[in-house]
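Multiple structures follow.
Bear in mind these aren't lab numbers, they're just calculated from the coordinates by the rules spelled out. Note that the structure is a prediction, hence the values are computed from the model and not measured. Cβ atoms are built from the backbone, for glycine too; each structure is taken alone.
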Structure P
Amino acid sequence: MNTTRRVISVTELKSKLSEQLRKVKAGETVIITERGHPIAVMKPLQEESLDIEMVELVEAGLARVAASVLPADFLQTQKPEDPEASIRAALLEEREEGR
C-alpha cells in the first residue's frame, strides 16, 4: 500500500474531492490546509477499522479503542480470585454512578 503524504488547500480539496478520495483509497494521506495552516488529515481506514456504531460510542465517551490485541489464549487464562466479589461490587457501583 502506498503511504505518501500530500498537502492541499481546502479550495483545492473542494475542486478535486473525487480525485483526492481516490488517492486516499490507494493509501495516501492528505493533509488539508487553510491559509497555509494544517487543519485536518484525511487518511485511509485500516482493515480492522471501527464500524459506525463503535465510532459513535467512542465519540460519546462510552467506549475506548483497545491499545493492543489480546493474546490468543486470553480466554483460557486463570481468572483472579475475588472471594468477596469486590471487583463486581466496584463495577456495579460505577455503573450506577454513570461512569
Structure Q
Amino acid sequence: MEKTESVEEIRSIIKEEEKVLLLIKTSNCSVCTAVEQQLDEFLHEREGLKAVKINIKDDQKVSGEYMVLTAPAVILFFHGKEIWRGARFISFSEMEQVLLKLG
C-alpha cells in the first residue's frame, strides 16, 4: 500500500486510476494498525486495485475532504466516484462483494 501525504496527491491518484482503495488512519490507533495489516493481506491477491493510505496528522484536511469522523476509514473509488465506505470495524466480506461486482 502506497503512503500519501496530502489530499492533493490522493485526488490525483483517484483521477488517474480506475479502482482506488483509500485507508485513512491516525497515529497510536491499534484498530488502524490491525486494519492496515488485514488490508495488506487482502490486497495481496487483488490486481488492478490501487491502494493508498494517509495518516490524518500528515494532512488534516483529509478528514473534511472525505467526511471521515472516525478512524480507520476505508473508501473505495471507481472511476473517481466513491462506491463503498467502511469505518472503524471494516467488513472485508462486504468490500469483497463490491469488488467482485466491478470485475
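Mean count of other Cβ atoms within 10 Å over residues 18-25 computed as 13.1: which structure among P, Q? Only structure P yields this read-out. Largest in relative contact order in percent (Cα under 8 Å, 6 or more apart) among the labelled structures P, Q is structure Q.
Source structure of the calculated read-out (Cα extents along the principal axes in Å, 64, 33, 22) within P, Q: P. Highest-scoring entry among P, Q, by FRET efficiency 1/(1 + (r/R0)^6) of positions 10 and 74 (r between Cβ atoms, R0 = 25 Å, to 0.05), is Q.
Taking -12000 as the value of helix-only ellipticity at 222 nm (-39500 (n - 2.57) for each DSSP H run of 4 or more, over all residues; to 500) derived from one of the structures shown (P, Q), identify that structure. Structure Q accounts for this read-out.
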